[in-house]
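**Student:** Okay, got some structures for you below.
Each reported figure results from applying straightforward, stated rules to the coordinates on display, with no laboratory input. Worth saying up front: this structure is predicted, and the values here are computed from it rather than measured. Cβ atoms are built from the backbone, for glycine too; each structure is taken alone.
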Structure P
Amino acid sequence: MAIRKIREMGDPVLGKVCKEVTEVTPRIQELIDDMFDTLYEANGVGLAAPQVGILKRIVVIDTTGEDPILMINPKIIEKSGEQTGYEGCLSVPGKTGNVTRANYVKAIAYDENMEPFEIEGTELMARAIQHELDHLDGHLYVEKVDGPLQDVEDLEED
C-alpha cells in the first residue's frame, strides 16, 4: 500500500470520463488500498480514481474516519431535496466554494467482490457521493460554485 500523488486542477486527467471496471484484479485491489491510504493521509472525505491519475470508475468515501465505503461503477438512481454549503476538494487545495446539491441520494455500485449494493445518504454523505461521482465524468466542484472560490484560511478566521 502506498500514498499516491493527488492530481490538481489543471491536470488534463481530471477532465476525462472514466472507464467501467469489469473485474477486480490484483492491480485494481492495490489501487483501492492505495486510494484509502491516500484519502486518510490527506485528511479527506472522498477520493476518486482520476484524482490519483487512474481513469477507472472507483470512488472511496469516509465521512467519519471510521466508516470506509468503496464504490465501483457507481450510479446515482435517486435524488431529492436541496442543500447549499461550502465544499472543498483534494484536487483544489486551499480553496472552497458554495455549492448547491441534492440533500438525499440513493446510488448503486459494486463492492470489491463485484457484488452489487445500494447506498443512501443525506447531508454530508449525499454531498460526498455527488462530488466524487462528478469526478468520474470529468467534472470538478468548481464548475458548480455559486460566486467566487474562497481561500480556506479566510473562512477559518470568521
Structure Q
Amino acid sequence: MIRVCFHGAESTGKSVLADRLGYPWVPEYGRAYCEERGTDLTMADLLAIAAGQDRAMRAAAAARPAVLVLDTDPLMTAAWAEMLFGQVPAELLAYDKADHYLLFAADVPWVEDGTRFFGTHAERARFATLAQDMLVRAGVPFTPISGGWAAREAQARAAIDGLASR
C-alpha cells in the first residue's frame, strides 16, 4: 500500500482532486471539525484534529488498498499550528508520515467556503511557505503540483501512477 498525502495552503484544489482521482481517500477531518465547532481554533483543537485525522487514516489503511490518498495529515496540522500560533507541538511531528506528499502551490484563485482563513496574497504565500518548510523539516519526499486545474490533475495522476508502478 502506498499512502499519498495532499499538502499545501488552503483553496489549492486538494479536496476536490482527492475526490476526483478515483482512489480510496481519506477526507479532511479538520473541515468537518470546524463546520461543527466553528473556526475559532485553539492549540487543543489542532491536537484533536490531528488525532481525528490519524484515526480516519488508520481506519482507511486497514482495508489495505494499493493506493490510499490522504486529503491531509497531522503534518499539515503542524503547518497550521505554526501559522496560527507560531509553534509546533512535538506530538504533531510524531505521527506516522505518508509515503509521499504532493505539495499544492497557492497559484490558483482563492475560493471562500466558510472554513478558510488565509485569503490574502501575503497570507497565502506565507502559509504555502510554511507548508513546504514542514515537509522539509520532516524529511519526507514530495512532488510539487502547480498550474491550472487540468495541469494539477495531470501532475497528481502522473505522480501517483509513478509511485504505484514501483
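**Student:** If distance in nm of label points 7 Å out along Cα→Cβ at positions 9 and 145 computes to 0.4, which of P, Q did it come from?
**Tutor:** P
**Student:** Assign the value -7000, calculated as helix-only ellipticity at 222 nm (-39500 (n - 2.57) for each DSSP H run of 4 or more, over all residues; to 500), to the correct structure from P, Q.
**Tutor:** Computing helix-only ellipticity at 222 nm (-39500 (n - 2.57) for each DSSP H run of 4 or more, over all residues; to 500) on every structure in P, Q gives -7000 only for P.
**Student:** One of P, Q was used to calculate mean count of other Cβ atoms within 10 Å over residues 17-24, giving 16.1; which?
**Tutor:** The value was obtained from structure Q.
**Student:** For relative contact order in percent (Cα under 8 Å, 6 or more apart), which of P, Q scores largest?
**Tutor:** Of structures P, Q, the maximum of relative contact order in percent (Cα under 8 Å, 6 or more apart) occurs in Q.
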